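Each structure below is given as structure tokens.
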Structure 1
Amino acid sequence: MTLTSLSRRALLPVVLIGSLALVAVVLPLLIATPQLSSAAPARHVVDRDGFERSLAQWKRTGKATRLDRVSHGHAGTKHAARLRPPRGRSATVGLTDAPSLVRSTSRGNRYLGSVWVRASAKAVRNGALTVRLGVRAKTAGGGATAWRRIRLTGGGWHQITVPVTSRQDRQALDFTVRALHLHAGGALFVDDARVSRVSRPSLSRRSGGHTRYGASVDPGNLDWGRALHLSDRRYTRMQIVRVYEPFIRDSWHGVLAGINRPVTVSFKAPPGLVINGVYDAALRTWFRNAPDHRPTWWTYWHEPEDDIEHGVIQADRYRAAWRHINQIAEHAGTNALHPTLILMCWTADSRSGRVVKRYYPGSFIDVMAWDCYNPPGWMRYASPKALMGPAVHSSHIRGNRFAVAELGSVLVPGDDGSRRATWLVDCARYAARHRAAFVSYWDSKIPNENYRLHDVPSRLAWRSAVSS
């Protein structure tokens with residue numbers, strides 16, 4: 001990945017989604033998230049209460065609240081809860097579940113709290129009434145609340161929903177409805193409170209097919225071996241590891257020595273020096289000593305498009321250097337070596353104005369791998385077909401196998417990782433359906449853009465892909 005390639009990806013159209021009626025607040029353990037996932041996971045009701053029998057499972061949030069049960073609930077039901085302030089004055093009133101509707105959660109599971117509310121005429125006579133639904137995760141050290149609010153201006157029923165993700169096992173979720181500064185003589189009616197569990201996206205062994213899944217390793221301040229070990233713990237042992245070599249080496253010592261599994265590795269060198277044979281001896285040694293018991297997808301100069309466009313290298317000399325290196329690799333006679341061209345997914349898109357054949361060095365290419373990123377700044381996650389479809393087509397029409405060398409997305413605004421988790425699994429499934437050789441997530445960050453899978457939903461989703 002390069003900064004210039006990211007700016008190129010950012011040329012894709014930006015879709016802005018806004019709402020003045022709902023306000024989401026994000027807190028450490030539980031995060032409210034807009035429901036804009038690329039797929040619609042199944043929902044399973046954990047618990048509900050329509051106040052048909054009693055208010056036994058509910059209590060007031062404070063002494064200022066008058067709480068009772070009345071007739072004529074939402075959608076024709078017989079009863080609803082009614083919240084009123086003290087007689088003769090305004091107050092913030094509320095009710096909360098006691099005991100909790102959800103007694104115990106599982107780490108990484110996503111829940112959706114919802115409730116229907118209606119304001120009386122007196123409650124909105126001088127403007128709008130603000131109503132807030134909050135779901136609080138109870139922990140030994142306290143807790144955190146995800147909430148949303150809505151402004152009621154009429155007398156109809158309106159639903160409020162709060163998506164939340166559990167950060168720990170065995171948490172209880174408290175459910176609270178509040179009417180802020182409810183006018184004297186006014187009332188808020190509450191009905192059909194429920195909490196549903198949203199199925200967690202995951203990739204099955206059958207869905208994963210024969211595609212290998214893995215990630216790049218960002219060592220940070222750690223040594224490479226330790227960083228690789230932590231990545232394996234995070235995602236289970238990765239089926240493929242993405243490695244970047246800054247220049248041509250003659251040895252498999254160092255980073256490549258301790259991987260002991262399939263690898264996709266790229267390196268760079270000035271095309272002129274390559275063509276003139278400066279690196280021939282080093283390349284012969286490197287290819288001759290390559291492991292023959294595991295696949296190695298090797299690449300000369302990944303993502304050359306921007307460098308060619310900016311005049312850093314010339315397209316014809318780049319292709320000639322590719323052919324020169326491949327001849328050396330073929331003479332090495334190692335069957336596990338796969339010459340792999342890596343381009344940007346954006347390049348295959350007709351809107352880029354680029355032509356793939358300008359970078360294609362010849363029919364000796366075995367795999368065409370692509371760096372596919374959800375464009376930074378988007379308010380949504382691009383569908384896998386829109387993101388990877390042109391690259392799949394460009395690979396297959398040349399008789400090459402398709403692969404993804406870098407897959408990545410920052411969290412879009414308002415996402416706690418649940419939507420990205422669904423997107424990751426959808427991308428993994430799409431790649432497997434198109435017989436991808438491998439998919440490697442770019443688990444790293446650059447200034448102002450963090451692609452690391454730090455959130456629990458995204459991490460568990462990619463873990464399911466790697467372990468598939």
Structure 2
Amino acid sequence: MRKYLLSLSLLLLCIFTGFGQQSSQVANVAGTWNGALNVSGTRLRLVFHIKSEADGTLNATMDSPDQGAKGIPVQKVSIEQDSIFLNIPAIGGSYKGKLAGPDKIDGVLKQGAQAMPILLTKGEIVAAKRPQTPVKPYPYEEQEISVVNKEAGITLAGTLTVPTGKGPHPAVILLSGSGPQDRDQTILEHKSFLVLSDYLTRQGFAVLRLDDRGVGKSGGNFSAATIQDFASDATAAYNFLKTQPGITSKKIGLIGHSEGASVAAKVAAQIPEVAFVVLMAGSAVPGAELLLAQNKALLQAAGIPREVLEPYLALRKAQFEVAANEPDVFKAADKIRKLQQEAKSNFNDQQQVQLGFTPQGEQAIVAQLSTPWYKYFLAYNPAATLQKLKAPVLALFGTKDLQVPSHQNMAATENALKAAGHKKYKVQELDGLNHLFQTATTGTVAEYGQLEETLSPVALETIAGWMKQVVK
């Protein structure tokens with residue numbers, strides 16, 4: 001998931017391949033092993049899949065379920081007597097453990113100067129509980145649909161759910177956050193758009209949700225797309241929905257989450273007939289400002305001290321300015337790389353690993369800031385689009401959101417709507433909710449997958465209640 005993120009997670013996961021060496025302990029070591037690190041009070045699960053090949057060699061992959069990363073190959077697996085060693089250059093570290101029985105490996109994960117104990121248990125990780133995920137049969141009609149975006153020359157795949165009973169029904173299109181998202185906006189086994197769609201359909205709204213372009217069954221190239229391209233897809237979805245039987249064409253609204261909020265605002269600004277807009281954790285400041293605020297919030301929550309945080313943020317600000325303003329992508333990449341290298345001296349070895357000052361981290365930041373999406377996003381100012389809205393607007397923010405901080409974006413949203421003389425809007429902060437609108441404790445990204453709740457009932461009730469008032 002991109003989710004605007006440009007700060008360091010604990011593990012920088014890249015792809016490597018490798019093989020281990022034959023050992024008398026191969027049979028004991030082969031299999032799936034899982035355990036959890038304690039990182040600043042946050043539980044971070046790791047899973048190693050160790051496989052024995054026909055020639056007796058070993059290879060391994062690593063998962064970090066709480067970061068949404070799976071199938072990351074380990075470079076090397078070595079066994080000596082009752083000890084195992086895994087070399088993982090992608091995180092600038094390694095794992096060394098000792099067999100403590102047929103189903104236990106007691107070891108330490110090293111990353112830079114950090115040494116973190118982790119006990120691995122043989123077996124698959126316990127499936128996450130997601131009690132809000134709806135189970136079929138549903139008490140409404142569900143249709144597999146295709147939306148043609150003639151402008152882009154692609155076809156998008158999705159699901160349309162329609163309430164039972166006599167229509168026509170009001171309707172809404174769900175627009176997902178950043179990163180390649182399927183129609184359910186599946187993040188860490190949470191299917192937030194499936195939950196939201198199910199709830200709203202039971203409340204009397206037809207709901208359309210789509211796989212992003214280039215994702216699932218949808219055509220197109222996701223990696224080359226920007227907010228403008230996603231707005232083109234959403235416009236095609238709106239025009240499609242207007243033609244569907246059982247839908248009230250004058251009562252079709254948009255719900256956008258995170259980047260999807262910017263997409264929703266763009267579409268509604270271009271189509272005055274849009275009936276309403278719900279912005280969930282939508283940014284209202286220029287992209288570079290948001291990313292700096294996001295980096296600051298996430299790293300402060302991770303316990304990074306001020307004397308380390310300030311030079312790090314100064315570096316990111318300089319890199320963002322280059323990415324947004326240098327039109328030559330090769331010159332921009334060179335400048336971004338040089339800024340990264342020059343800043344390394346501000347940090348000790350452990351801090352460099354924590355903050356991504358590794359060859360892999362340098363490569364990742366240069367690659368990210370060279371993409372069309374980032375270049376567009378860094379320079380984009382959502383406030384200008386918000387000022388063009390005429391439809392009723394509900395803007396929701398969570399007090400625990402570290403990715404789109406509420407204190408920054410609530411005020412900017414309200415200021416933009418006020419400046420335009422908008423009369424039909426509501427800006428509301430929901431206490432204790434994170435960026436995914438889960439009831440949270442820390443609001444950190446690592447916590448998302450640990451929570452059983454997919455969407456807060458308060459958020460669901462607030463959205464549905466407001467929409468009913470608007471379309472009645």
Structure 3
Amino acid sequence: MEKKALTSVNESTLVENLLNWKTILLKIEKIFGKEIFDSWIRNIQLRQEYNHYVVLTVPTRFMRDWIVSRYADKILDIIKQDKKTIERIEFEIEEVIEKKYNKKNSNQNYLKNPFDESNKIRNIEESVLNYNRLDEKQSFKNFIVGESNKLAFSSAKKFCDSNDAQYNPLFIYGGVGMGKTHLLNAVGLEMREKNQIMFISAERFMYYFIKSIKNNEMVKFKDFFRKADVFIIDDIQFVRGKEVMQEEFFHTFNALIDKGAKILISSDRSPSSLDRIQDRIKSRLSGGLVVDIQSSNFDLRLEILKFKYQENRAKFKDSIELSDDVLSFLASEMRVNIRETIGALNRILAFGRIYNKTPSVSECKLILKDIINTNNKQVSIEKIQSIVASYFKISLKEMLSPRRSRSLVRPRHIAMYLSKKHTTKSLPDIGRNFSNRDHTTVIHAVKTVEKLMSEEKTYVQDIDQIKNQLFKVS
């Protein structure tokens with residue numbers, strides 16, 4: 001994505017700079033909020049506008065990677081509002097900007113320094129607490145235990161009570177909405193009386209890490225994050241592919257272990273399945289106890305629904321009565337994760353309070369028809385890739401390879417197109433699942449497929465047949 005020189009571009013492709021970058025920055029700040037804007041967006045500069053894309057500059061490679069993975073899609077959408085012909089954005093690294101950027105930060109107050117000398121690390125400490133307060137409601141007492149999470153629950157309890165190295169670090173993994181964060185929070189509540197707890201998400205850890213680099217305050221950053229007795233970090237998969245942050249996490253991890261601190265980590269997958277993570281970090285993460293939270297069964301979902309229903313009735317005087325049949329229906333249909341199961345219950349209860357009636361099972365089906373249909377048709381990028389490869393009689397390895405023969409490009413483009421249309425993954429995430437291709441490659445694939453679908457009936461027939469396999473009810 002990085003260009004060595006713009007002079008190699010044919011001058012005929014250049015257009016007059018019609019974009020008002022200041023106006024676009026104002027729109028971005030309004031959408032993203034001041035904190036994100038000041039930290040990541042403010043110093044993006046418009047270098048050149050071409051017929052179908054723009055080149056933006058950022059101070060560092062690290063900032064470029066972060067912006068591309070988190071904000072690039074939305075920035076492109078905002079630019080397209082001003083000029084619809086822009087199809088992609090590209091980022092370049094400008095070392096000169098980095099020097100001006102650091103000088104500007106030292107003289108102006110538009111980006112607050114979390115490690116200000118006048119208050120040492122007080123500012124970051126207050127900020128961490130603001131974003132990562134322990135939730136009193138997420139304790140061991142109200143964590144509903146079933147077969148799918150029994151091992152993780154028992155391990156978390158043992159982690160609190162034992163100094164056995166077997167439980168340090170404790171690594172808990174499982175799908176979205178399965179209760180990992182609840183367990184981490186419960187450990188923090190249990191141990192806070194006698195220990196100094198650091199409870200933070202990997203994303204927020206990275207946020208403070210970047211701020212410390214910008215402000216040349218890495219010493220204070222290290223001092224702050226390495227003073228914990230119990231270090232709890234949520235969603236460690238977030239550091240995948242971020243080499244600089246992995247380096248700092250590795251040294252933080254070692255420093256904490258060396259001082260006898262306890263470490264609790266959560267992820268959406270096991271350490272061995274974390275791609276684009278340094279092997280030495282995987283080894284550290286696997287060095288203690290690794291346990292998973294599996295998909296919930298009917299009995300556990302029903303038990304959680306009953307608990308949340310009673311909790312709701314105690315909280316709201318106008319809460320409605322729900323029959324056992326309705327609760328059983330919800331436990332049966334909502335099979336994706338616990339969070340969505342509770343969300344469905346809340347929707348039913350809200351419907352009942354608004355219309356002052358107790359909904360029947362048939363009414364619940366209508367209220368939740370969008371969720372139920374989505375649950376029944378949920379697909380993953382891996383499933384799409386497998387079905388597309390099978391349909392075109394090629395191996396998955398061939399489809400993900402760098403080869404660009406027509407027999408491989410067509411299925412590859414279709415798989416990217418379906419991944420964009422039928423999953424919630426971002427363009428960078430989709431690209432990473434196709435052998436670390438860039439998000440602009442995914443955009444090109446989607447546009448190519450849409451164009452061919454409007455021109456070739458056989459193309460539409462192929463995609464329809466693949467979708468029939470994809471959404472086939474088993």
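FYI, it's all coordinate maths here, none of it is from the lab. In this text, all values refer to a predicted model and were calculated from it rather than measured experimentally.
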> Which structure, out of 1, 2, 3, was semi-axes √(5λ) of the Cα gyration tensor in Å, for residues 161-416 alone derived from, given a value of 38, 31, 16?
Replying inline: 3
>> Comparing Cα Rg over 2.2 N^0.38 Å across 1, 2, 3, which structure shows the greatest value?
In response: 1
>> Starting from the value -6500: which structure in 1, 2, 3 was helix-only ellipticity at 222 nm (-39500 (n - 2.57) for each DSSP H run of 4 or more, over all residues; to 500) calculated from?
In response: 1
